[in-house]
Every structure is written in structure tokens, then in C-alpha cells.
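Visitor: Right after this note come the structures.
Each reported figure results from applying straightforward, stated rules to the coordinates on display, with no laboratory input. Just so it is clear, the model here is predicted, and its values are computed rather than measured.
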Structure 1
Amino acid sequence: MANTDLFTRIHANYQDFTKAEKKVADFVLSKPSEVLYMSITDLADACAVGDTSVFRFCRTLRLQGYQEFKMNLAQAINSEDLFPGSA
């Protein structure tokens, strides 16, 4: 629904995240392609947080839930492919 990509939204909302949500944000920003294939439980385990923290992270980004987050992530990764830069 937003015109900005997911990575921009994560950076813009970073100061509003809880400590647990920041762990999720950091992991997503460092390994976005891996996250695309993770379940919510896999991502929570990788970040050492609970499933609820991952869900709250999605809601803080004004998304309905984890599936919408993953769709936005896939679009953001495709956009990044047009402008390669990070690892």
C-alpha cells in the first residue's frame, strides 16, 4: 500500500521499534534473501525473539502480518537488484 519500499520503511521506523523489533530489523536488513524463505518461527529463532515480536515488527511497519511482510520483502529485493550495492 505504501509507495516506498520495505527497506526505506524499516529505516524510517527504526527509532520506533522495541529492542526485540530492532533485532528483527537488523537481521532483515543484513540477510533479506534468507528471510524470504523463513517461517515466522524461523525468523524469530534466528533473532532470538518470540514469534509475537516478529508479528509486532510487521504491524509497526503498518502491514497486516507476516505474509504481507514477505510479499513486500520480495518486491524490495527485486528493486535492490536494479540498484546493486550491498552484499
Structure 2
Amino acid sequence: MPKENVPACPHCGHQMKKWMVPINSTWPNEFFYVCFNDNCPYFVRGWDRMWEQMHTRASYRCRIDPNTGKASPIPVWSYNALKDGIIE
């Protein structure tokens, strides 16, 4: 079986993790690659940025669509949000 090519986060360089998209989601994917590094500058800066722009206590993590390779944010409301969907 060939080894899967897991991308690195473009913001911190850490290996991303497979995250299962919820069944009731409108996304067509089965999974995304998501950076779960709590020290990633994208995630860390997101807390202040979301407060300044949206007046909400949230942040975002970097996600990559495995079908397109496109990176975009996925919102999170805590450090542990979405971690229960990690596929090992």
C-alpha cells in the first residue's frame, strides 16, 4: 500500500491531520487536512483577528481540500474544537 502524502501547514510547517467532515455537512468531501498545531501562528493570530473584526471569541485553523489542494480557514470556538474528528 502506498504511503499517503500528507501536506504540511503553509503557516507553520507542521504535518496536517486528516479530519472527518461531519455527515450532515454541506461539504462534498469525506475529509480535509487540518492543522491542529495549537502554536500555529495562523491559529494564534486568529483569536485577536476574529475579536477585532467580528466581536466573537473564536479563531480558525488552516484546512486543505484534498481534492483541490486549496487552503482555507475552518472556524473553531476552542482549542479542542474539531479534534474529536481527527482520523488516525
Structure 3
Amino acid sequence: MVSGKPHPAELRERAVKIVIEVRAETDNPRGSIARVAERLGLNKGTLRNWVAQAEVDEGQRPGTATADKQRIAELERENRELRRAKVRS
């Protein structure tokens, strides 16, 4: 399994936009992710995750927004650093 982000942000953004456009054009969301993923050579599950996260970020779906996830990670990192500094002193 590949870790990290092997796809550029531009590809993620464009792929999500295409899925949204296909859904709007066809008035049927079923199969749009599979069709777009196949055309772009992406894994369906990966594209599905990207679309779901975009919907969360736009407030269309419940969940933790990307910006909130990043802030939580920063706070957790800071918390770990403060705990280490406290143990050392």
C-alpha cells in the first residue's frame, strides 16, 4: 500500500469537479464516480473518498472538514511537544 499523497492536488480537485459536473448533467449520481475514475485512471475508492471529503468541506455531508483535521493534527503535535518538554524539565 502506498502511503502519503501520490496524486497532485490539482488532479484531486479536477477529478472531484468532473464528478460533480457529471452528476449535474445526468441528474443521476449512480455510477458517476466509477465512470470518471476509469477515464482518469484512478481507483474508484480513492475518487469516492475525495468526493466525500469535498462534500464534507462544502457542508453538504456531516464530518470533519479538512481544515479542522489539519488544525487538530497541529494541536496534537503541539500537545505532544509540550508533554515531552514537561517530562524533561
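Visitor: Tell me which structure, out of 1, 2, 3, gives 26 once relative contact order in percent (Cα under 8 Å, 6 or more apart) is calculated.
Guide: This figure was derived from 2.
Visitor: Given a value of 18, 59, 23, 1 for P(r) over Cα pairs in 10 Å bins from 0, in percent, calculated from one of 1, 2, 3, which structure does it belong to?
Guide: Answer by label: 1.
Visitor: Name the one structure among 1, 2, 3 that helix-only ellipticity at 222 nm (-39500 (n - 2.57) for each DSSP H run of 4 or more, over all residues; to 500) of -20000 was derived from.
Guide: It was calculated from structure 1.
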